[in-house]
Structure I
Amino acid sequence: MINLHKQPAPNVIVGNPVLFEIESDNANSIHYIVRIAQYNGIGNYIAFEGVLFPASDMSGKYFSLTNISEILKSFVNRQTNPTSTSQLVSLVTDFFQEFSVDFYGQSGENLFYQGRFSPGGISKSMLRYLSNQYTDIFAYKLTNTSRQFFMTTRTFGRNIVLKENELSPFYFVATGKVYSVATEHGNTFPFPAMIPGEVYAFSPEALRQMSYNLYGKIPSYLKILVDGQHIFDITIRQDAKSPNKYVLQFLNSFGVFEKLEITGKAIAEPEIDTSGNVFMRYDKIVDDYIEQNNRTPLREIIKADSGYKTKDEFLFIRDMLQSDKCYLIDQHGSRQEVRVSCENFSHDIFPTEPGSVQLKIRLIDSDSNYSPFIDEGVSGGIIPGTTYYLTDNFGNHITDNFGNNITVNGL
């Protein structure tokens, strides 16, 4: 006789253990099969078959333990690009995948488990805390509409703070409740009907555009409402005014994209690989071999100070440094995959003022050719004697503290 002594919750994340503990009344081996519901068009695809050998706990009972997280990782759907920001709320397809596990005892017993898995993971300290509370990250946060339930690692608190150029979709698991968002101007925008259990992406950028189109206002404070109750909020601050401005876009620990603004001093330190770029070529004029160059590969490396960050932002940087997928977005909007490291990530544990750290941003590929950035500007550029109005992303004139339009005159 066998039974499931411990099993995972219905939803699991593959970055943490997916444990099964089988209790039996004898030492006979137990055969098990892990299946993926759909893989490459094949239903109930057999991902793994294994055998467990129960061990006695000295009380006459036998137990066996298996962790299938590494098996599921091989089949997870990882995001390669962020979800579109043009819609207020959009469905994120195939974020969850269904799987099942069958356990077979030698006396003909069959135990069956079915659940869903998704990318990402939580810290060991959080995992231990939730285990002590007899809960999991989905029940505690991601499907708990009495808490802040977004898949963000900026904070687990009820006020999410970010800069304008850090705006990107917030991912969440829909429940059967009614969602809406209210602005500081008193306008409320309902979310469309959603399928409970599916993952959706809420776009603050789309909401700001809708607010401007309908009411002529661009909100910077958003209240997330569930069944009409204020659950948590989002504060959007202006970008830092800095000539050195980059954005790092990365997959966070939940397996979804977020952005981090980098505003400190940036220095280019290209890495030039001269090994193997010289070969010998025969010169018949002098009847001898002479050195000849290949084009030298160069890898772009940028050392950039993060800019002043709060304690929560420092912890957010940690998640970025641990990410397995990161992109650098420059001032022109160009997006390139990079690896980011930090030689000295020291900061005050209880800071009384913002601090900064230096990041090493390394492009993942080298290049033996160079092309200037494509300039789509109008021929002739700024016309002398012409007044130009500064505008925001929505085409609105930017004003000073007195309401006057800020202008730039051609020289």
Structure II
Amino acid sequence: MLDTFLFDEPVDPADLHETLIDAHFDGIWIASQLFDAESLGKQVQQLTFFDLRSGHLLVDDKLDLALENLGAQLHVHIEGSFARYTARLSDKNPIERSGRHAEDGFAQTFERQTGLRWSPIVALQEQTAPASADESHHALVLLRGRFTVVPHGMPFWPPLFFFHHRDALADLAQAGAKTSASDEHLAFVAFDRQQLDHLCRLPIGDLRRFVKAIGGEGGPLLGPHVNALQTVVEFLDSCNADQALADVANVDPLIYEVLALCCSGAYVSGETIDYVDQSFFPLLALSDTPIDRAVVAPNLEDIDQAPALCAAAEVLPYTAPEGQLLDSFADDELTTLCPWAVDADGGYEGSLFLLDIDRFAERFIGFDADTMLKRVERFVEVWQELLDQPARARFIALRAVVDPVEQRLFDEYALELQMMLATCQANQLTVAVLFYG
């Protein structure tokens, strides 16, 4: 299936944004393709629209009308073997044609009437929300009234744009591994600091209307802070409507945290602190030291039935700054969102901390996944050698079930972190860490 639109020159993103907002569209992944129309002597732009949550093509008469008004010269719709196109190539009546596109003559008629090649136009058929693969293909996300540029090469990954949560240790326990339970969590969030600053300079009456408009988006937007939305509204109701929030003294950091999340542009899955801080990040920083029986043997009881990656992170040495909030981040890498709320003893009631994105990104730039996996494989070999025969049989059976699950969880988390960092760099977003129970 395909439903796509072509313009005889690149569309101004500001005009596209205004058109979609005026037509009340939101939550859209927009795939854009530029290609040369040799017969026209210029490039044309193809825009295809997908629902962000499902990845399904967005087919809507309101969208047809809005894009026609924006200047779309061609609308192509394909469903199964049936195709239909409407071409508005002049001030005269539009050209309309429908038929079975695989039959001889359909493509030739299309190319003769429009001056465009048929094959690149239908390249998106049967795909769901394609990645922005190269300079001729790119994507935008329209969400909460704001365009977010999708970095080149990023796959379609809807959860990145909504708060979402998982528990890797619980998943591994369900697969049969022995893990610890944890009720302390964190999530990496990227937000638009300029938008937050703008909101804080608005008259509170305008800010109140913005917050109340969040409505049903509260959960996907605010995550664990969703119940604080009403607190923010009540606080703003108590303030002078003509005053700016930036001019109000002693504001609870929670107010600013909710507003920062209202400006969010990307999320990494919420996870237990134990998994992130004691397993995932240590694996990115394993030391290059020998792995032998002397290293593994003293820890056999502690890692009995543990997942392989978690066990390696517990036993093998790694480098970590060991900050007060997290072992994996130095204290100067995490700073408060509201520095004025830090008391004389250094106490702070907030739960959203700004993260030094440059140092954060360095962890991935220098990370060699192949080297890490080879060290874990060697660790598992030594671990198995230390077991007696009955224990070894149980060990091998557990590895076959648990290790693929653990590797998938690790890979997904790493992918989300990489996508969030790339999205931040493409959209000048600020990374923060949200702690929650």
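A few points about this structure:
- Identity of the structure behind 1.30 (criterion: Cα Rg over 2.2 N^0.38 Å, for residues 27-234 alone, calculated), options I, II: I
- Relative contact order in percent (Cα under 8 Å, 6 or more apart) derived as 11 - corresponding label from I, II: I
- Label whose coordinates, when helix-only ellipticity at 222 nm (-39500 (n - 2.57) for each DSSP H run of 4 or more, over all residues; to 500) is calculated, return -2500 (choices I, II): I
All of the numbers you see were taken from the coordinates with simple rules; none came from a lab. As the structure is a prediction and not an experimental result, all values here were calculated from the model.
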